[in-house]
Structure 1
Amino acid sequence: MRAVPKAEQGAVVVAAKRLRLGALFALLPCLANAAILPEDRADVMYHGYDGGGLEVSGPSVLVRKGFNDKVSVWGNYYVDMISSASIDVVATASPYEETRHEYSGGIDYLSGKTMMGFAYIRSDEDDYLANTARFGISQDFFGDLTTLGISYARGWNDVMKNGDPTFNEHTTRQDWRVDLSQIITPNLVLNFGYEGITDDGYLHDPYRSARYLDASSAKGYGYEAEVTPGTKTSSAWAIRGMYYLPYRASARAEYRYYTDTWGVEGWNIEFGYVQPLSYGVTLDLSYRYYTQGTADFYSDLYPYQDSQNFLSRDKELSEFSSNSIGIGLTYAFGENLVPYFKRGEFSLFADYIEFSYEDFRDVLKAGTPGDEPLYKMDSTIIRAFVSFWY
């Protein structure tokens with residue numbers, strides 16, 4: 001992941017410039033699932049994000065194949081084509097375009113009730129190179145009613161800066177995850193999860209600036225380079241539940257709490273509902289609310305230049321909240337429609353998200369420094385993909 005990952009881990013981070021590994025984790029077998037080897041399948045996806053002057057789109061292809069009911073291997077290619085004229089960019093620089101390529105692969109091994117998996121990811125773009133390796137293991141207990149999963153990941157990242165060939169910084173990341181799933185009744189499943197992350201190295205953006213009051217400037221303020229601490233530790237706890245309803249539908253809920261050593265605290269709550277319809281169509285509805293506080297050293301406007309050891313005007317470190325609603329349709333079709341395949345699915349999902357910032361101001365609009373209108377934005381996320389099982 002990009003340096004200084006934000007606490008918000010919702011769908012919008014798929015498009016954020018810092019995101020580097022989020023797509024991978026969706027491909028890995030869930031560590032809290034029962035020990036069942038994933039089926040052979042191929043997926044082709046198109047994703048698109050548009051919000052706040054940032055546009056991200058691109059394809060992704062995933063192929064998975066099993067051998068001898070013991071081993072399953074997979075590979076994925078993922079592309080982000082990014083065009084940004086966001087408020088951060090327009091306020092201090094020129095709009096830019098770039099393309100990120102991500103290559104990932106892994107192997108899963110099943111032995112009895114134990115599942116082990118290893119994955120490697122490489123993400124490459126003009127000014128950022130990320131490499132991550134992840135290992136996970138899960139075990140079923142008590143008649144397959146309880147599943148415990150543990151995983152560890154380590155990342156090595158190189159940070160560059162366009163226009164400065166001498167700039168070369170590094171970051172490292174360690175990620176620990178623990179998941180415990182329990183079947184409570186034939187209709188109810190609960191999951192408890194914990195994730196701890198430690199980051200070390202160059203953890204701020206070489207392009208990002210902090211704002212300070214400057215009476216000599218015509219605008220009344222100036223900009224200086226962002227500086228953040230060289231270490232960060234974050235923790236997140238989550239509880240999730242899914243309930244099967246008598247009319248073939250299911251309902252799900254999640255609560256997640258996040259905190260880190262930079263002083264950011266946040267939480268989200270999410271609800272979802274899935275309803276099978278006629279002719280192989282399934283409807284998926286969701287709602288999510290997220291809120292967080294401000295990092296200890298963040299400020300929209302500092303009183304003077306170099307007023308603190310650490311400086312940041314990254315709006316993702318400010319106090320803000322978001323509301324998102326999502327809708328999805330999936331159509332399942334059989335082998336009679338696609339020869340040589342067991343079955344297939346076509347899915348289309350759309351999410352709409354509103355962001356409200358409580359201490360980040362829109363400097364593109366008129367106002368006395370520090371009294372400009374608070375910034376708000378909305379975004380849309382589209383995901384369309386087709387899957388085949390063989």
Structure 2
Amino acid sequence: MTARSRVLTIFLGFVLCGTVYGQNVVVREPDVCLQCHGEFADLTKKPHVHAVFGEGKCSSCHNPHASRHAALLNEGRRELCLECHLDVIDSAGGMTMHGPAGDGNCLSCHEPHASENAHLLIQPMEKLCISCHPAATSWLSRAYVHDPVRAGKCQSCHGPHAGVGEGLLKSAMPSVCFSCHQQDGRFRQAHAGYQLADANCITCHDPHASSMASLVMPNQHAPFKGKNCQACHAEGGSGFALRDDVKTVCVRCHGAYGKMAEQPRAHNLNDPRSCLNCHNPHASSETALLAGPQTVVCLKCHFKEDKYAGKTPDQILTHDKMDCTNCHEPHGSPAANYFVTDEVSLCSQCHEKAHQTSHPIGPDVIDPRTGRSVTCLSCHQLHGPNFEPYLPLNPEMDLCIQCHRR
């Protein structure tokens with residue numbers, strides 16, 4: 001075919017509806033498209049093919065002439081996909097959206113034309129999930145692994161597009177667990193006869209893998225480990241009713257923490273959930289029976305602050321990736337920000353020689369913006385700073401002129 005006839009053929013292909021020189025034009029998609037985009041021809045042989053692509057309807061997604069969007073898409077990726085897959089949004093009513101689905105970044109998980117994997121996934125399910133959730137790589141090495149995890153079937157429990165709560169569960173706990181685990185006599189005996197209709201299974205069991213049988217988490221609360229449920233729960237009560245409110249039950253054994261409620265800044269101790277905001281009452285994979293890694297537990301509340309808007313957790317947790325309790329007292333403190341001591345003393349523990357010959361700090365140096373003493377935090381921002389070293393503003397000028405305007 002000559003160059004001239006090739007151009008003419010492509011031109012005719014682009015006129016999908018209408019006439020040329022008064023004659024109706026019939027375009028054979030995808031033949032005309034494949035004259036230039038031949039690399040897509042073999043994709044139709046893959047085991048999983050996008051329906052419109054398999055039918056050769058390229059113009060269902062692409063504009064043959066021009067577009068405001070990359071790859072000549074008819075719409076933005078999110079809007080384009082939702083033209084056919086609106087159920088992804090409709091079925092998510094009231095649930096938490098998976099980040100890529102909520103952002104309309106469908107191609108982070110799916111191939112647009114064809115794939116070797118079901119649902120047009122770019123990788124097999126287990127590899128795809130691990131690519132964003134690398135912590136899952138360690139689960140298979142534990143002594144006891146949940147069957148769906150071992151089989152790489154994340155979707156058995158989690159919704160790929162939306163689900164209940166942060167874990168994107170397909171249904172609320174414990175119904176998601178009871179879809180596989182029948183509440184027979186043996187099951188009830190293992191749970192001391194307590195009614196489990198409202199139980200939160202992950203206060204005892206790791207849903208993925210554990211070093212303990214029955215996926216019980218390894219760090220166990222003494223009464224739970226000794227099967228002494230009555231130490232905290234009402235005997236003969238309904239479900240898992242506590243003997244008293246959460247704080248009262250806990251401080252019976254952990255009295256020292258109860259006194260921290262009297263501190264000028266008591267961290268959640270007087271909240272109705274009190275200790276349960278941060279701790280699992282039965283067992284945990286973390287020390288101190290924390291409900292998750294420190295950074296995860298803390299950011300459940302502290303990631304919502306306006307000053308962190310638009311920043312990821314990794315951008316916030318920038319101060320040498322230390323545990324939060326290196327600087328903060330988790331239960332209560334007389335110091336601001338729940339610091340373990342005053343700001344200057346705290347920072348000096350690691351930065352002993354800082355500012356000895358530069359900017360003065362201390363009680364005799366007054367910050368004109370606040371009328372209070374200049375401390376390390378007058379200039380430094382330990383979480384989510386925009387400039388080194390931990391500065392919220394450009395130190396070349398913007399930061400300094402906050403105080404030094406002359």
Structure 3
Amino acid sequence: MNDASLIDVDLLSPDRKSLRVAVVTETYPPDINGVARTLANTVQGLRNLGHTIQIIRPRHPGDRHAEAAAPKDVLVKGMPIPFYRQLRMGLPAKRELTRLWSMQRPDVVHIATEGPLGWSALKVARKLRLPVSTDFRTNFHSYTQHYGVGWLKTPIMAYLRKFHNAADSTMVPTAQLREELAAAGFDRLHVVSRGVDVQSFTPGKYSSEVRAKWGAYEQNVVLLCVSRMATEKNLHIVTQAYTQLLKDYPHLRLVMVGDGPSREVLQRKCPEAFFTGFLEEQELSAHYASADVFVFPSTTETFGNVILEAMASGLPAVAFDDAAARFLIRHKENGMLAQCGDLAAFQSNIDALVRDASMRKRQGELARQTAILKSWDNIYAQVEQVLLQVGHENGVRS
């Protein structure tokens with residue numbers, strides 16, 4: 001298995017070269033999703049470390065109404081993603097990127113998404129002999145089984161392997177994913193975890209007004225799920241468990257945060273739940289802090305940022321033993337884990353936390369302590385090290 005190469009400590013000296021990094025992504029604020037939010041945090045962290053970052057992303061309708069784009073951002077043509085009209089897909093931009101990078105060469109091109117824009121950026125960077133790093137952020141190949149097109153898994157994986165192996169480094173968020181991709185023939189993999197802003201996501205954002213909107217008061221226990229609402233997220237597991245538990249716990253409430261093509265079906269099948277749609281970060285943090293238990297049934301995540309956000313907010317999380325949950329949650333200590341596919345155990349874990357307020361409190365406090373150790377500063381340093389290594393190996397000197 002290919003592992004991360006050792007980092008030259010000389011690259012980390014105070015007088016090292018400040019990198020010019022071109023970040024290419026199909027999604028970025030004002031988009032509201034985990035990839036956009038995480039990438040924006042990383043970009044700001046790299047800027048704080050003294051690096052010059054230029055964003056190349058699709059133009060967003062919201063750019064016309066707010067100063068969402070920094071002056072040096074490069075906005076290219078895009079189109080709405082089918083079933084996700086609020087998100088954009090970047091179109092190929094080889095001519096524009098060739099002109100841009102020929103006039104001012106970046107030290108490293110970092111490609112965060114593997115769509116048409118990302119592919120064209122990869123081709124241009126290789127032609128111009130620019131160092132390239134990539135992110136593996138979405139398990140597109142795993143989605144095929146949820147949409148009845150399992151036969152597409154092999155060609156999608158072949159495309160992803162070709163894409164990432166053309167780069168000098170691919171960042172993955174967990175050791176589990178690194179092992180899976182290495183076994184599938186991916187090279188030059190570096191584990192770079194995800195962080196959480198423990199000042200934004202904190203129990204201190206608790207709001208009795210938010211709970212009142214849910215019809216939840218002191219005697220109620222609130223289950224919270226934050227997710228894009230799509231088939232591959234397994235959200236029916238949450239609504240089905242809630243419907244069953246409601247028979248024994250009439251004081252139980254379920255709040256579903258997010259949007260997507262499955263929302264209408266979920267609302268129709270579980271009318272007792274409270275659906276909020278997408279929320280901006282300030283509202284989202286209040287929702288986390290005002291709930292009692294976080295439930296997350298997905299097993300198709302590369303990481304699962306929402307797990308870490310919930311834990312930072314002081315919530316015990318119920319999840320399957322996969323992705324972020326696998327290495328963040330210690331079963332019955334700071335949350336509850338079920339083996340992937342064990343729906344009975346998943347529901348039983350929710351039941352245990354609903355029944356026992358002291359267990360919820362104890363696990364929530366330990367969850368918060370776990371999240372505090374996952375500060376963004378540490379993550380920024382990891383990303384910086386990979387970019388410095390990629391640049392150093394390709395002629396960028398400190």
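Below, the figures for the structure above:
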{"item": "Which entry (1, 2, 3) yields the derived value 13 for relative contact order in percent (Cα under 8 Å, 6 or more apart)", "result": "1"}
{"item": "Structure from which 33 was derived, percent of Cα pairs over 22 Å apart, for residues 247-350 alone, options 1, 2, 3", "result": "3"}
{"item": "Among 1, 2, 3, structure where Cα extents along the principal axes in Å, for residues 191-318 alone as derived comes to 68, 33, 21", "result": "1"}
{"item": "Structure from which -5000 was derived, helix-only ellipticity at 222 nm (-39500 (n - 2.57) for each DSSP H run of 4 or more, over all residues; to 500), options 1, 2, 3", "result": "2"}
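Laboratory data are not the source of any read-out in this text; all were calculated from the coordinates shown. Since the model is a prediction, treat every value here as computed from it, not as a measurement.
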